[in-house]
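Listed after this line are the structures, all set down as structure tokens.
Read-outs throughout are calculated quantities, based only on the coordinates presented, and are distinct from any laboratory measurement. Keep in mind that this is a model prediction, so the values were computed, not measured. Cβ atoms are built from the backbone, for glycine too; each structure is taken alone.
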Structure 1
Amino acid sequence: MYQALRNFRSEYIPVRQHSYHVYVWGEPRPGVAPLVMVHGWMDVGASYQFVVDALQDDRHVIAPDWRGFGLTTGPAVDNYWFPDYLADLDILLDHYAGDTPVDLIGHSMGGNVVMQYAGIRPERIRRLVNLEGFGGPQTRAAQAPSRYARWMDELKAFHRGDKALSSYPDADSVARRLMKTNPRLAPGQAAWLARHWARPDAEGRWHILGDPAHKIVFAQLTRLDEVLALYQRITAPTLAVDAADDTFVRYWPGQYTLAEFHERLKQVPNVRTTTLAEAGHMLHHDQPAALARLIEDFLRM
């Protein structure tokens with residue numbers, strides 16, 4: 001099994017009726033911005049362990065489990081709303097950084113969160129890194145009726161139990177599930193992640209630490225004009241990292257392209273893009289050392 005080089009501690013922070021679980025590496029250092037790393041959909045804060053281990057600088061690193069993921073707990077719900085991640089992040093930064101601007105990193109869904117947050121609270125971000133946080137295809141108002149209908153149908157399916165997540169007989173089975181999704185993931189890393197990505201119940205069955213309500217589509221369409229308005233207000237130097245594998249073919253075949261995303265990024269006043277070789281969507285698992293170098297080189301500028 002993978003042996004972590006830097007040990008984390010768990011902290012629990014009250015955030016809007018939730019008890020947010022936060023992975024913390026290192027200690028605050030005067031004059032050094034906290035490094036905040038937020039995960040993507042169906043992931044957990046521990047997912048950044050491999051990158052943290054590869055960092056050369058001794059940073060105070062904070063990686064929360066989003067609401068409905070990992071060890072964060074809160075009221076039972078039957079669906080989630082994207083703006084809640086923005087408000088939760090705002091309160092977490094109040095706690096960990098106060099008025100000090102942070103270096104903020106987000107992967108996938110977390111990348112979408114940090115891009116929007118940086119346009120809402122530009123003064124709170126010193127450097128911004130977006131790891132495969134592409135958003136999605138442009139929507140049209142005419143799609144709203146069918147989106148609301150789909151949302152209501154999926155709510156009914158959830159309450160019938162149709163959205164339940166699979167369980168596994170042991171941690172090794174969870175690890176094999178992770179490697180099936182990401183063939184680049186090494187067995188040792190998968191074994192380590194499995195024990196943070198899932199937990200056993202009283203009968204010994206292992207369950208993914210993700211609320212199945214996350215599988216329900218967002219009720220409202222994401223409006224591209226709103227997203228671009230937020231991008232335009234980002235003041236922090238921004239790095240967008242793409243994986244060499246074509247993520248768009250997997251998630252949005254024929255609907256949305258990397259070129260379209262890069263066109264959107266032109267709205268960000270100070271942005272650079274780069275591609276990480278030999279990596280797929282989970283690039284922080286596939287190439288943690290190379291990604292750590294990219295991140296630190298950018299943060300030192």
Structure 2
Amino acid sequence: MPRQTDPNLIVGLENSEDAGVYRISEDLALIQTVDFFTPIVNDPFDFGRIAAANALSDVYAMGGRPITAMNIVCFPIGKLAKTILKEILRGGLEKIHEAGAVLAGGHSVDDLELKYGLSVTGLVHPDRIWTNSGARPGDVLILTKPLGTGILATAIKAELASAEAQAAAVELMATLNKKAAEVLSPYPVQGCTDITGFGLLGHALEMAQASKATLIIEVQKVPVMAEVLDHASMGLVPAGSYANRNFCASSVREVGSIDPLLLDVIADAQTSGGLLVTLPADVALNALEDLHVAGVHQSTIIGFVDERSHGVVKLR
């Protein structure tokens with residue numbers, strides 16, 4: 001489709017960014033994003049929290065702060081009780097308030113399949129936008145949440161995940177990236193994206209291609225949730241993860257022997273995952289320490305940005 005151009009559209013469709021950004025004035029820009037999906041957990045309240053956190057994350061990935069949100073609801077009125085819808089909206093509202101935003105309205109339709117999410121508006125200074133195209137050779141890669149929610153969700157559906165693993169997955173997905181973004185905001189963040197449906201592998205490749213650089217991911221350093229490798233060894237890997245690996249195959253290079261189970265995890269389709277951030281090497285350790293002190297305990301340095309290229313991810 002032909003693309004519109006506007007000098008005030010700072011971030012648009014070009015690089016598979018997490019949100020669009022439109023300049024309002026010299027010191028103010030508007031972030032706009034939307035995301036919704038079908039339930040991935042059984043509890044309606046938890047589903048609402050997770051879906052809202054996932055949608056709000058795109059604003060944090062652009063370096064902004066959310067100010068308003070609007071509900072997007074598809075609900076089978078004839079099949080499910082309205083109390084379920086109430087709990088979903090209550091969960092979403094909790095996260096909107098936690099983000100410091102306000103619910104401004106929304107839209108609902110009677111649908112055969114339940115879906116929920118948010119349209120979110122945020123604010124950012126035009127000179128302080130984080131994009132996935134800013135990674136520079138020499139930068140260090142920091143990931144702020146562990147991986148494995150897709151595999152755990154599959155195990156939960158098969159009733160094979162422990163209660164502890166299920167609770168950990170729900171809380172991880174419902175955790176906002178607000179604290180991580182606030183801690184990193186004083187630092188010279190070069191590139192940023194959040195890890196969602198395309199997995200670490202897919203979103204890292206988007207960053208590599210947008211930045212015209214090679215990203216090196218040191219596979220053994222990638223944080224992984226408990227029980228994930230066990231369930232991956234049983235073949236409980238979602239179809240989306242295989243799709244991610246196939247889509248990225250032509251631009252991914254394996255250096256040395258890589259555990260196939262870790263490859264499954266790196267391609268695992270995440271919901272409301274962490275931020276993948278690139279920072280200059282001389283400030284990365286300080287930023288990591290600040291993240292840990294602030295409670296973003298599982299933040300980890302997982303690699304670095306190598307030489308310029310057409311966009312490649314190397315796993316080693």
**Request:** State the single structure among 1, 2 that was used to calculate relative contact order in percent (Cα under 8 Å, 6 or more apart), giving 24.
**Result:** 2
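To test your reading of the models, identify which of 1, 2 gives 0.50 for FRET efficiency 1/(1 + (r/R0)^6) of positions 50 and 162 (r between Cβ atoms, R0 = 35 Å, to 0.05) when calculated.
Of the options listed, only 1 reproduces it.
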**For distance in nm of label points 7 Å out along Cα→Cβ at positions 58 and 258 computed as 3.8, the structure of 1, 2 it came from** = 1
**Item:** Origin of the derived value 23, 11, 9 (semi-axes √(5λ) of the Cα gyration tensor in Å, for residues 66-105 alone; candidates 1, 2)
**Value:** 1
**Comparison of 1, 2 - label where FRET efficiency 1/(1 + (r/R0)^6) of positions 114 and 242 (r between Cβ atoms, R0 = 25 Å, to 0.05) is highest** = 1
